[in-house]
1. So distance in nm of label points 7 Å out along Cα→Cβ at positions 86 and 182, computed for just one structure, reads 3.4; which one of 1, 2 is that?
2. Taking percent of Cα pairs over 15 Å apart, for residues 14-61 alone for each of 1, 2, which is largest?
3. Suppose relative contact order in percent (Cα under 8 Å, 6 or more apart) works out to 35; of 1, 2, which structure was it derived from?
4. Between 1, 2, which one scores greatest on distance in nm of label points 7 Å out along Cα→Cβ at positions 94 and 206?
5. Identify which of structures 1, 2 gives the largest calculated value of Cα Rg over 2.2 N^0.38 Å, for residues 70-141 alone.
6. Out of 1, 2, which structure matches 18.1 when mean count of other Cβ atoms within 10 Å over residues 30-37 is calculated?
7. Compare mean projected area of the Cα convex hull in nm² across structures 1, 2 and report the one with the greatest value.
8. Of the structures labelled 1, 2, one was used to calculate helix-only ellipticity at 222 nm (-39500 (n - 2.57) for each DSSP H run of 4 or more, over all residues; to 500), giving -10500. Name it.
Structure 1
Amino acid sequence: MRGVREMSSVAPGLAAWGLMTGVAMVKAGMSVPEALAMTLLVFAGSSQLAAIPLIAASAPVWVILATSFCVNLRFVVFSAHLRPYLMHLSRWRRMSLGYLTADLSYVLFTRRYPHPTEDPAQRQAQLAYLAGGAVFNWVSWQAASLIGIALANVVPTHWGLGFAGILALVGVACSLATTRMRRVSAGVAGAAAVAAFALPFKLNIVVAIAAAVALCLLLEKDPPPDRKATA
């Protein structure tokens, strides 16, 4: 329930984003069954929005897949970070949580639980929080997206409601900038993404991640001796 409550504070912005994504799919010429399949199977707003104009332009399938892959590369980073929290679960439960986990559910979870635990009760609490936030996020997104698909001819795209989702992400991201290293990495990633914006297939996102990680590895100090001994 704590996960649900905290996710509900940012859900309206994500719902607006999901609504406009549903509208955009139908406006781009996708049929209702195609739009329904995409929103239920893909469940990645940025990837969907990147793929929609390519689908409308009849781009080759490999171009659409490559673009979506590049846009979603951040989930590789998310999954690597979540690995210590989830490796004790069965494969199907890990896959289910992987499907349900999105940007904000991941961010809120890691903000509340910055470190995994070996205590069974705490581990169960962490999983409950992650599942509550992720499921609420999924329901909010899918409900709004389905409404957008149904009302595509009523809701105009120039309303720009999708920007509300970006504002929600920016707000949570800023709340995480609690250390100098995090602020530096965020600034470097943002600058690199803007500088490389002209790259195809949204590769500027990959450049941003690589630049931020490389700089942090260079700036990060060696851990104290006691941490080295326990590593």
Structure 2
Amino acid sequence: MSLITAENVSKTYISGEITIDALKGLNFTIEPASFISFVGPSGSGKTTLLNLIGCLDAPTSGTLKVSDADVSLLGRKSAADFRGKNIGFIFQDFNLLPVLTVYENVEYPLLMVQDTPAEERRSRVLSLLDSVGMVGQKDKYPDQISGGQKQRVAVARALVTKPKLVLADEPTANLDHKTAYMVINIMKKMKDESGTTFIFSTHDQKVVGEAETIFTLEDGELAGKRTQGGNGHA
């Protein structure tokens, strides 16, 4: 059973008298426990597609199923509930809350989205912080840690709800070479251990090189798909 199925998915934006076809009739499937990259030039539709898969927006036409749910039919509240239970997000600029500690940033989705008992929250948060090598920094605030450390915290936060799917928009763009590979390898390890699917929108060849499947978008259309093994940095 595929985790994601897109059938003739299109997205059109209307700005005044201008119509923009951001995505045009996309068809693809993505399997569980995959490591996927969507690549293409700026304006090709990568971020728009991630927003559709993440239930942040809805297709103009076509059918998009994520984990058996037709997300194109979800209302705003239903979409928010679905995101909270099934999808984690990792952003280029980390999006950590500056007034919360590292521990509190990772715990936050469990308080906001899932009514998780206190002891289980603590166990999950500490386990993930340990997995990403940040348990020793748990009481620091985001402005007290490096960019690479922030992204490791963001990975832990994305995974704390045990999502089936994590969407990552340019997650290594602000990281140096060594730190980028560290973060990529943490995510690959999580995929292997928990069966989580990771989907990246990226220009970064380090991420592309580690992807199992690469979809190329050009002018809102799916221009190609290729499958590869990782390049050995894991």
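1. Working: 1: 2.1; 2: 3.4.
It must be structure 2, since only it matches.
2. Structure 2 comes out on top.
3. On the way: 1: 35; 2: 28.
So the calculation was done on 1.
4. Details: 1: 2.5; 2: 1.5.
Ranking 1, 2 on distance in nm of label points 7 Å out along Cα→Cβ at positions 94 and 206, first place is 1.
5. On the way: 1: 1.04; 2: 1.25.
Once Cα Rg over 2.2 N^0.38 Å, for residues 70-141 alone is worked out for each structure, 2 has the highest.
6. Working: 1: 15.1; 2: 18.1.
Among 1, 2, the structure yielding 18.1 for mean count of other Cβ atoms within 10 Å over residues 30-37 is 2.
7. Values: 1: 14.3; 2: 13.1.
For this comparison of mean projected area of the Cα convex hull in nm², the top structure is 1.
8. Working: 1: -24000; 2: -10500.
Answer for the origin of the read-out: 2.
Every number in this text was worked out from the coordinates using simple rules, so none of it is lab data. In this text, all values refer to a predicted model and were calculated from it rather than measured experimentally. Cβ atoms are built from the backbone, for glycine too; each structure is taken alone.
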